[in-house]
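Colleague: The data blocks that follow each hold one structure.
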Structure P
Amino acid sequence: MITEREEEEARDLFNMAGWRNLMEELEDQLDLCTLDSCNTIEELHFTKGRAAVIRMLLNYEAYIKNISEEEDLPDVYQ
């Protein structure tokens, strides 16, 4: 879990133009992570790791929003 302060700081980050620019760049980079770009098993493993990190960053905003929504649910739903 994250603290309320960390959640607020993350929400501030999401509202910055730089965040949107970063997300667009990461989406472009994820598009480059293809099997066709891999010529060796090492390149495949590297590309898989790279794609996993990019996906984690791309999903960070949704992760923060989900945490907030879960905290707003009544205890009966948790």
Structure Q
Amino acid sequence: MTNVLGILFVPAVLFMVIVAPLWLIFHYVTVWKTQRNAGRADPSAMNGMWDTARRLEDRVAALEKLLDAEAPGWRSKAL
């Protein structure tokens, strides 16, 4: 039993001392790089998102007008 623990102890210590710290460092370096690149949005993509948001707002306004005409008390019923 002690022989098995001795055999497993050395690789476990090597893993914890060498592999685990390097693994954590490389993991967080890649996370930081992806976050840095994600923060810089493409201006054309941002304009596209703004246009989509405006169109969605127009659609919601049109639906609210239809609901006001078809079901006058829908706003109080939703609450």
Structure R
Amino acid sequence: MRMVAREDVQVWCEQGRPARLVVNGERWRIIDTPTRCDGGLLFQSWRFTARSDVDHRTRVMDVEEVDGHWMLVAAWE
């Protein structure tokens, strides 16, 4: 099920790719290779599968970064 979201998140990158993030105070770890989803110069967006550190749920998430500010755009359970 798709959950529409437009909320601020914190993202940490390793080797130029997202590696973990915090959504609503909950830490998530990226468990696959993030895929870059854009072709533009103004922002970058990524899609990846992440697992919650709290209860091990998994979600596919889309995030965007514009001028150093990250936003969760969509998530699927």
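What follows is calculated from the coordinates using simple rules that are stated; it is not laboratory data. Source: prediction; values computed, not measured. Cβ atoms are built from the backbone, for glycine too; each structure is taken alone.
Colleague: Tell me which structure, out of P, Q, R, gives 4.9 once mean projected area of the Cα convex hull in nm² is calculated.
Modeller: Values: P: 6.9; Q: 12.5; R: 4.9.
Of the options listed, only R reproduces it.
Colleague: Another one. Here distance in nm of label points 7 Å out along Cα→Cβ at positions 11 and 59 has been calculated and equals 2.3, so which of P, Q, R was it run on? Could the numbers behind the result be given before it?
Modeller: Numbers: P: 2.3; Q: 5.6; R: 1.4.
The value was obtained from structure P.
Colleague: Using helix-only ellipticity at 222 nm (-39500 (n - 2.57) for each DSSP H run of 4 or more, over all residues; to 500) as the calculated read-out, with -28000 as its value, let me know the right label among P, Q, R.
Modeller: On the way: P: -23500; Q: -28000; R: 0.
It was calculated from structure Q.
Colleague: For Cα Rg over 2.2 N^0.38 Å, for residues 3-42 alone, find whichever of P, Q, R sits highest and give me its label. Numbers along the way, then the final one.
Modeller: Values: P: 1.78; Q: 1.93; R: 1.29.
Top value of Cα Rg over 2.2 N^0.38 Å, for residues 3-42 alone, among P, Q, R, belongs to structure Q.
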